[in-house]
Structure 1
Amino acid sequence: MKIIFMGTPEFSIPSLKMLVEEGYEVIAVVTQPDKPKGRGKKLSSPPVKEYALEKGILVLQPEKVKTPEFMNQIRSLNPDLLITAAYGKILPAELLDIPKYGCINVHASLLPKYRGAAPINWAIINGESKTGITTMQTDIGMDTGDILLKSEIEITDDITAGELEEKLAELGAETLKKTLQKLKDGSLQRIPQQHSEASYAPMLKKEIGLINWGKTSSEIHNLVRGVNPWPGAYTFYKGKRIKIWKTKKIENLSACISGQFHEHSYDVESKLPGTICSTTKDGILVKCGEGYILLLELQFDGGKKLSTSECWHNFAIGEVFYNDENISG
């Protein structure tokens, strides 16, 4: 079976690696073009390209997949199957019709929930307790094709989007392996999606990371995890932007204050959301719209990530984190 693999980020590599190690004939890898990266804007290759070149696989990097030139190139390779895993573009029907077995996509959600570009992030942001991998038969819609196989995984209370992505990448490779085994032995079944149950996971923008302290401690904790490592959650303190990388929900405030925060406790009940209620090397306690949250890892603009044991003294009890840099405490 001749396979063309289409993928771009680190998430794609375990699936491609599985194909190589299982002896599938990967005749080409299609990935996004090299892009400028870093302060020097030096061209950087997608992770999938680097892996493919190491294995001596032909790499194609079309700017657009709808051009006659690219279509003819794929036809000349005569693939039996396309496999996509976070390639980053919707494929046209003309391309999907080329291979004998069409195209199988490895998607990082339990479809039909979280169709779209950022399913891992939004599952965490929205407080889901589980997610997973769905292999699907790709059609011309956005993750609307028939379901082939599903694999579930728990979303723990402290996992970040980056950490969950690593787990799902490996689960994706395992699920793809099982899918291809069923395809080969003729037992693979297609299950139409229930479109009425669909939800969407749009591409993230930097602005999504702005913390609204009027929300609950759970919502804020989920946001911080869901936008880590990109774009990162942030707030403003005395007109300066600060990124928040790690937090902990405080379930029992009285026990917290009577313990590690006793000497530094503040009049927490009467304060506005965003108010700093306590500062110690163990964390910065902040009032939310409902509940409290402990900040554990921060980053000042232009600086490195710091644990609160390194920077707690920069924050004052009674001061307020704001949603706008033009407001000072």
Structure 2
Amino acid sequence: MAEPRRSRRTLAIAFGLLSSLTFLYLAFRRIDLHGVGDALMHSDWWPWYVIAPFVYYAGHIARGQRCRTILEPHCEISLMTGVNCTIIGYAANNLLPARMGEVVRAYVLGRRANVSVSLALAVTFLERIFDGLSITFILVIAGYFAPLPEWGKHVVTVALTVFAGASVAVALLTAARPLVRRVAAMVTSVLPENIARRLLGILDRAFGATDCLRSPRILFMVLLLSLAAWACEGSMFLIVLPAFGLPMNPLWAALALSISNLATLVPSSPGYIGPFHYFCMQAIRIFGVPQETALGYAIMVHLLFYIPVTIYGLVALTSYGISLGKAVESQSNPPG
């Protein structure tokens, strides 16, 4: 089992690196590097670069509270634990390939909240669906008012299809849990008893993440907190615009936020280097911004969330007495 898993991971890493290199080539081709350097060097850092990371952190407070709310039917964790586990996952994704940060986050959350890794992973998956729905909602609203090019309309269509489909699937699984359990039991009945029992146990614990969807109050709070988190992150995109002499236009920020974050779904190197920069740049260029300025803006937005969240996440991980290597090794064992 270990060898096939290692091979798949190696393939995913190689594909991610190739994807990043491809989008970096697309971003930098036919561009004046001196122009990008001038845009960065002459950007007005005060007070925009100081405020932006704090606004971004406010979004993680909303995400931390959302994590608490989803886990409410199972356990109670502090807001700080929710925030730290969330940022640790982001920091690990900034440093590790193949979105291994999600596994690191599940490992840490499982230890801090005393829940199974299966449940912690399912919580993360559910959060990603709410994130996708929130970003897609922002993109649809912004796209209604902005002159989206053909590729932008395709992004809207794909995002709506993926996240609407995922939402319907989760809703059906939640409503028909006994049926799904019976079907899973039939499918796994051909496997050795110990393996079937383990797989069904993982499924049962994963179902626990959807317990929050059964409460209208909790569901409403999760939706509200998801929108609040992305509103804060969108405010960071908005705040950086005037640093480059661009208008502080919420429509520009909304498109840059939604398109660049949907681009992070594309397999890439750690930190989403390449896809984020290319699509953030293209989103700003829709409004006639020179490509050198647009790329400089994308680079700075990326640095303003990449550096602070990575430092914070590593500090939080160390404070819990967990090394990044140990958390990564946890994925070599099947989640329990």
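Read the figures in this text as sums done on the coordinates, not as results from a lab. Keep in mind it's a predicted model, so treat the numbers as computed, not measured. Cβ atoms are built from the backbone, for glycine too; each structure is taken alone.
Computing helix-only ellipticity at 222 nm (-39500 (n - 2.57) for each DSSP H run of 4 or more, over all residues; to 500) gives -26000 for which of 1, 2?
2
With mean count of other Cβ atoms within 10 Å over residues 85-92 coming out at 18.2, pick the structure among 1, 2 it was computed from. List each step's numbers first, then the result.
On the way: 1: 18.2; 2: 26.4.
Answer for the origin of the read-out: 1.
Work out which structure the value 13 belongs to, where relative contact order in percent (Cα under 8 Å, 6 or more apart) was derived from one of 1, 2.
1
Where does the value 0.85 come from, among 1, 2, when FRET efficiency 1/(1 + (r/R0)^6) of positions 133 and 253 (r between Cβ atoms, R0 = 25 Å, to 0.05) is the thing being computed? Please list the in-between numbers first.
Details: 1: 0.05; 2: 0.85.
Computing FRET efficiency 1/(1 + (r/R0)^6) of positions 133 and 253 (r between Cβ atoms, R0 = 25 Å, to 0.05) on every structure in 1, 2 gives 0.85 only for 2.
Tell me which of 1, 2 gives -0.30, -0.62, -0.75, -1.35 when you compute log10 I(q)/I(0) by the Debye sum over Cα atoms at q = 0.07, 0.10, 0.11, 0.15 Å⁻¹.
So the calculation was done on 2.
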